[in-house]
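Visitor: Following this line, the structures themselves.
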Structure I
């Protein structure tokens, strides 16, 4: 089974507060996410700067496209993004427009799975060529105060993988959680504050990578 990547989600309010922990943790990071908050605060300037500093890294512009798909995705890819995100509530026309821009630029598209998405939509996304989805811990479990991952979550990831998606997992992931995913086809684990807000971001990122290595080999 593929060894999952580790993604740092930089949802800070300005570029300096994102770069300080990123520079410390980068050696143990596979994917750098310019988070939605950072993109709103700094625009595509944040993507450009991070691309210039880390030319070898995969960079996600988490712009969560809902409409104007061609324009927004073009801005993100031209700034240096490798991947862009689209919300699951976007129309298929918007998703198709983003896919066209991604194909032109050798990038990839992720669908952020939010409440209300359906398996019929998932099949349509795959038919359009969308390669990735981002899934969260079960909303039902969160409402009940269950702060762990359930069999329902693992089954959903497996089903999405069976449809052909590479699945990113997010939602308060901590290193101890990763052991729960043994045998589950995860493409990327996202960690945000667990790394960038840690007292030692480099150690925090290494702890995540050690857990991934222990679980997936």
Structure II
């Protein structure tokens, strides 16, 4: 069964505790947290004070997606606030292999995120060392964007590359995921779906999560 990870970026931050408790009560598997620094992407999301509160209330594993430059400077702090999985961007890491092993030494699972323009072939030499690849299906920085159709092809290419090297690799899709494309994404080989606006903007977010889980 695939994993559903609602993205807190799309939540109503005036009722953050209630939004987290909604996710706790739902069939969601993880809570996805987009960390943006205003430098790597043209937006700023939230930092450690907010994550401290998330840790206090969330009962779901924390899937932390770092859209920041020099992520290696902050990995220990993210582990301390409860991250179960930390993903860094391929495009933001000069010494990617070293960064991946920093994450693992902190006791977290390690992921690599790819922007829409970055070929999955760039991961060939590190694919066996990671737990997850996050394919951005929108340009990172803002929620509510239109899904990029080329993502389906990239999933297939990633499945082929991982093959016998890392058959347990998790393939996460982040951006524009909803009821209309969820089943096709799973059929192509994805097994983690990040859903933001399609969950938190829904009149019945718990039901929206349920439909994604059982699509």
Structure III
């Protein structure tokens, strides 16, 4: 039985739909439960219900053979895992955003050592370094949009699907850091030891995704 770390919620529901279309029906993923580990014996899958930020860790250390995680979380975690497949759902964009009233239209317009609030300090720090910009990165875990509103930060780095939350909080995007979507990742040892089972699942998922593209 393959173990898969997933985060419970809308994205795991999408993964359950994808699995069903691929011939791996796992209704247990959509059922309300307080259990942290659930199984679908018929599909040969065991699910570890984890926080999104913990999924890459469980996979790297072999607690899970596979994991489903957003590309943004995967890059931020910087864990040694094998990225197998873009699952093509949970699409969003990571942006640099500033208060609309600030009159800043590009990251190069930010003042020296501007403060940038974000849930993604590793990605943000790397991005600004690559742009040759000195920035003071402030890690936050709550509503990042609050940073500029209360004067904590001059800009934010955060993900957005529609941009509506930014607009409602008087912010606007001035740069795209990266695109993100859900990815299937594997423990590197598991991928070698359980190659046939894992690749069979990957091939089935790829077939479904290819059909959806046409």
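Each value in this text was obtained by applying a stated rule to the coordinates, not by laboratory testing. Every value quoted in this text rests on a predicted model; they were computed, and no experiment measured them. Cβ atoms are built from the backbone, for glycine too; each structure is taken alone.
Visitor: Between structures I, II, III, where is distance in nm of label points 7 Å out along Cα→Cβ at positions 79 and 111 highest?
Guide: III
Visitor: If distance in nm of label points 7 Å out along Cα→Cβ at positions 15 and 47 computes to 2.9, which of I, II, III did it come from?
Guide: Traced to structure II.
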